[in-house]
Structure 1
Amino acid sequence: MECAWGATRKKDGYLKRKYQSLITRCGKKKAIVAVGHKIIIASYHIIKNKEAYKEPVLNNNPKRRNKQINYLLTKLRELGLQVKQAEMIAVV
């Protein structure tokens, strides 16, 4: 479990993203166990196949990005700012 905690603290990695996505569904403790399980499975395949660990490619999920943009736009509107979504997309 200590390795899982360390992996979730990495700046931008696959295991950190996995942890972040699992927190919302099952809570922090179960998410850590799941990340630990991912590490164990990866370790097994590294030892079995005798090959170096290759971190999965991080794709910028457009669905996740749009959801985040909409969330931030609503937060800005709650603060009293008037922002149009078309302006935000042009800036990004």
Structure 2
Amino acid sequence: MKVVKLDNDIYKKAEKLSKTQGVKVNALISEALNRGLEVVSEKTVLELYTGRRITLQKAAEMLSTDIWDMIERLKKTDIHIDYSRDELVEDLK
């Protein structure tokens, strides 16, 4: 376990929310950080994909999902799916 310092304002918000939800503050903060990191990770992967720095398959792998879920994520964010024949060949290797 690692120790992380938080601003008092953030801790107070977490404390208030934890009481509302009936959970421990540490559990709430851990869950919030985990969800936030997932969002940041997805945003980074989507930026790499739209910049054509990774393939669709690689984006799916980086987000620990399958290619079909990745396609759905792209649709939800209105990102054009640009999948060439060369990328398909590379992904099938």
Structure 3
Amino acid sequence: MKVDASELKGDEKDLISKLSDFLKDKTGGEVSLASEVVTIKGQGEALSKKYIRVTVKKFLHKHNLTEQFRVIGGEENLLKVKERITGEEED
């Protein structure tokens, strides 16, 4: 299972590495970080796509990023953290 966090940005510079550590703690699987893609390997229910999606949402909530980002399904074993499109433009 992979999580593409290339659009994830915020006040903290190491947000993607914090996501990697958070997923490692919650899933107990083998987590590796390659550029902006977090890869989770292992077996069990804690590594299902649904559980990882909920866990990434919890991470976004913990860092107060739920207003700016959302988690969507990509390819078969890929989740993407996408920036929300707001209806208003900032000038």
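No lab work stands behind these numbers, since they all come straight from the coordinates. Keep in mind that what you see is a predicted model, and the values were worked out from it rather than measured. Cβ atoms are built from the backbone, for glycine too; each structure is taken alone.
Using the calculated result 2.5 for distance in nm of label points 7 Å out along Cα→Cβ at positions 8 and 40, pick out the matching structure from 1, 2, 3.
Attributed to the structure labelled 2.
When relative contact order in percent (Cα under 8 Å, 6 or more apart) is calculated for each of structures 1, 2, 3, structure 3 gives the greatest result.
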